[in-house]
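Visitor: Next come the structures, one after another.
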Structure I
Amino acid sequence: MRYTLRQLEVFLAIAQAGNLTRAASELNMSQSAASSALKDLETQFDVLLFDRVGKRLQLSDRGKQLRPAAERLMGMADDLEQSLLNNADAGPLNIGATLSIGNYLAVQMVAEYMSLHPDAPITLDVENTEHIAERVLNFELDVGMIEGEFQHPHLDIKPWRSDELTVFCSPEHELATSDTVTDQQLMAASWILRENGSGTRQAFNRAMRGLLPEMNIALELQHTEAIKRAVQENLGVGCLSLMTLEDELQSGRLVRIQTPERDLHRRLYLILHKQKYQSAGIQAWMDLCQKWSS
């Protein structure tokens, strides 16, 4: 065999970091050792894996073609190493989730996963839909859990479970005592919403199709808790996933507004890179997701 797993590991680390120094640091190698490993790999096969753009190393066309195969091979090697070391039934796992899922659902799932696989390291990163999808595409995350609809030819997008958005306000808001609200009342309200690029905002925009040009978007915030606090202060009306509002609605700190003219149901999705090796850890997580699908 004319290449080593260490050379592939360096290649993949540089592909993710875009920088030789940072990749070497992540692998606990000297910069010169990482550089030599990459140079030896390129020389042995007379191939250029990266284009040098200033201080950054960007994958060349050939490097992009080879990366998925290298990712799969390293995934298989990691599984084998885990089996040799401690007979673990699941290896390291990196999960990404959008804000509503990450803060109100995925943490409980991670806790259950850790109880089932105590020797398997797991990380959970929480970002909006666009960032999660980008990191899955870049092989930085093994599985993404997203709220928004997303299409990409390299992603396997699996419908997971149903969810419902709800419109809500402060108990002091004029709509708090209304049994239902009309489209005209929705257009007259001031809104506090998630930012564009989030799955929640995407679902809101779809549900309010036809009304959006006339709606008053007073604030756009990146965090669910900030939106809830602003609405509690009666700065406007909000719209978030029902699972993020249970405590506040039950305690009366916020009031749910019924919007029968608008469909606020949506689907949550799991996303994986089509060319990523399905490790034991990924398979174990997908089994857990199936358990949590309703």
Structure II
Amino acid sequence: MNRIIIIITCFLLFVPAGLQSQQLPHFTQFMFNDYVLNPAVAGTKDYYQVRSNSRFQWAGIVDAPQTISLSLNGPHGTRPMGFGGYLYNDVTGPTSRTGLYGTYAYNIAIKGKVRLSMGLSFGIMQNKIDGTEIKLNESGDPAMQGGITSTVVPDASVGFLFYAPNWYAGFSAFQLFSNNLKIYDEKNGLNKLKSHFYLLGGYRYDINDQFSIEPSLIIKAMSPVPIQIDLNAKVTYQEMVWLGFSYRSRDAASILLGYIHDKRYYFGYSYDFSTSDIRSYNSGSHEIMIGIRFLSFRR
């Protein structure tokens, strides 16, 4: 059974147009690391922050996807601009995808406390298949066994973000170059990276001095895959402890827990309950978030 899953995931990663699968990794706790979803987020806070997300999807399935990301972003000390960088590694069985990016963003005042930030990220992406981990029957393609094949391509993303102290709304686009990935041979291995588009927004409402509630959402689009929507809401107590709930269309419902120590150190955990047909074969997905904020600037 595990080898069947491996072959399916190979196609999910490298022939997404035919099987209608999104090519980029996703995170349930995106609201704590929205920079990786929109480069315009870089520099919109008055401090630098490091965020790390580790996701273990579909526990109980052999060779299930595992994703790790690490990001850093923050503002210029005196000018309305931001900088950042992030690294991610997404592994499913014998296939993996690694990206490394740097970001520049510039923001301008619109009206009152409302500002517009515009960001660009450039980097490289490596896609790899480890054929030594693939076992096929006699009718399988022997070219997929016995070696490691990888390709490295340039990549870029762009984003726009309107924001104020208690809300934000933005648009971003990823894999702008739509590069072809040449895996194995020209006949079977020419696969195209598709551009991904995100609309995201969130709002913080202070109920009283103790509690606040923050609803947020993402709308994801990649042709010809149906649009996917993430709806989320979290309640925070004394800017220290939070509890949240999330729903991802055609995929999962989630619960989120977290703690902030000394307004600097962030710890979060989420658990996804699958709602798609694959729910019968796994015991859910786990995600851990760790963050640090530092080097604050007064504005």
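All of the numbers you see were taken from the coordinates with simple rules; none came from a lab. Here the structure is a predicted model, which is why all the values come from computation and not from measurement. Cβ atoms are built from the backbone, for glycine too; each structure is taken alone.
Visitor: If you work out mean projected area of the Cα convex hull in nm² for I, II, which one comes out largest? List each step's numbers first, then the result.
Guide: Details: I: 18.3; II: 15.9.
Greatest value across I, II: structure I.
Visitor: I've got another one for you. Assuming -1500 is helix-only ellipticity at 222 nm (-39500 (n - 2.57) for each DSSP H run of 4 or more, over all residues; to 500) as calculated from a single structure, say which of I, II it is. Mind showing how you got there, number by number?
Guide: Numbers: I: -12500; II: -1500.
Computing helix-only ellipticity at 222 nm (-39500 (n - 2.57) for each DSSP H run of 4 or more, over all residues; to 500) on every structure in I, II gives -1500 only for II.
Visitor: When Cα extents along the principal axes in Å, for residues 32-159 alone is computed for each of I, II, which one produces 68, 31, 21?
Guide: Structure of origin is II.
Visitor: State the single structure among I, II that was used to calculate log10 I(q)/I(0) by the Debye sum over Cα atoms at q = 0.11, 0.20 Å⁻¹, for residues 104-231 alone, giving -0.62, -1.16. Display every interim value, and only then the final one.
Guide: Details: I: -0.52, -1.26; II: -0.62, -1.16.
Answer for the origin of the read-out: II.
Visitor: Give the label, chosen from I, II, of the structure having the highest value of relative contact order in percent (Cα under 8 Å, 6 or more apart). List each step's numbers first, then the result.
Guide: Working: I: 22; II: 17.
Evaluating relative contact order in percent (Cα under 8 Å, 6 or more apart) on every structure, the highest lands on I.
Visitor: Here distance in nm of label points 7 Å out along Cα→Cβ at positions 24 and 72 was calculated and came to 3.2; which of the structures I, II was it taken from? Intermediate values should be presented prior to the final figure.
Guide: On the way: I: 3.2; II: 2.2.
Label of the source structure: I.
Visitor: Please state which of the structures I, II yields 3.7 when distance in nm of label points 7 Å out along Cα→Cβ at positions 176 and 264 is computed from it. The partial results should precede the final answer.
Guide: Values: I: 1.7; II: 3.7.
The read-out comes from structure II.
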